[in-house]
Structure P
Amino acid sequence: MNADAPRVLVIDDNADMRTLVRLVLEREGFRVEAAANGEEGLEALKRFPADVVLSDIFMPRKDGIETIEAVRSTYPKIKIIAMLAGATEAHLADYLPIAVQVGAAAFLRKPFKPQELIEILRGMTDTGLAAPDDTPPQST
């Protein structure tokens, strides 16, 4: 795997979704780490400085909105994509503005086609990877 490949952190409580996204993205040359919830995702960012975070909205322990907000405040240069399963127009109307307000740059309705995700990621990573000064804070 290319050490310079864009790094994507997938945060989703659905293990099958994490596995599928990892397989698709690794096949496309991305470096991928996965976490089962927002708390695990924030811990993963300390050891895996991602260029993009792909986060589900509805998760236990720390939901996607809280996770996106925490990622944005701690790692302001990381690009964020929010995902929502079974999103009706009402769900989108409720959650999309909140996700964008707290820091999501893009939004995917699950299930989505792998190519949709790849196109969004390529657009985000082609416009600039995370800056070197956007590294995880050191634990004391």
Structure Q
Amino acid sequence: MAGNIGIQSVSSLAAQVEQAVRQKDDSVGDLLDQLDRLLEEQTRQIADVLKATGSPKSAPAAFDPEAAKDAAAALETLLLESDPGVEEECHRLAQALGGVVAQSQFDELNEAVRNFDFEEAREKLAAVLAAIPESAA
């Protein structure tokens, strides 16, 4: 896959690891360490670019009040249960909101969810719901 997204150095090093494994070469451990460091660096660089340019996003769907209400209730339940399925429900809520809430507020909710800080996520969810304009509701 690394070759598919243009990270030739990762692709090349992975091929070296594969060859070393097949040949039962003693350098496998060192090559794996190099690959690990290279992957960490490439992942950091990709994250930096995405942060600077914004993650690719599709155009938001129209606001769906009923779907938003259902998704918010389901998300609240999952957060109370500390259920790891909350990320999927966050996505469903984002789709239902259709962009009527500032992305920065939704990003804060997602950050709390990614950090498994479900109490903080419940607070951020309340803030997101409170930010829905009256005209949209």
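Look at distance in nm of label points 7 Å out along Cα→Cβ at positions 101 and 125 for each of P, Q: the largest one is in P.
Here the criterion is mean count of other Cβ atoms within 10 Å over residues 21-28, and among P, Q the highest value is seen for P. Please state which of the structures P, Q yields -13500 when helix-only ellipticity at 222 nm (-39500 (n - 2.57) for each DSSP H run of 4 or more, over all residues; to 500) is computed from it. The read-out comes from structure P. Comparing P, Q, where is distance in nm of label points 7 Å out along Cα→Cβ at positions 13 and 77 highest? Comparing P, Q by distance in nm of label points 7 Å out along Cα→Cβ at positions 13 and 77, the maximum is at Q.
One of P, Q was used to calculate mean count of other Cβ atoms within 10 Å over residues 29-36, giving 13.4; which? Derived from Q, not from the others. Taking distance in nm of label points 7 Å out along Cα→Cβ at positions 37 and 93 from the coordinates of each of P, Q, which one would give 4.2? Here the read-out was taken from Q.
A value of 105 for volume of the Cα convex hull per residue in Å³, calculated from one of P, Q, originates in structure P. Ranked by relative contact order in percent (Cα under 8 Å, 6 or more apart), structures P, Q are led by P, which has the greatest value.
We did not get these values from a lab; they are worked out from the coordinates using the rules stated. Only a predicted model underlies this, so the values are computations on that prediction, with no experimental measurement involved. Cβ atoms are built from the backbone, for glycine too; each structure is taken alone.
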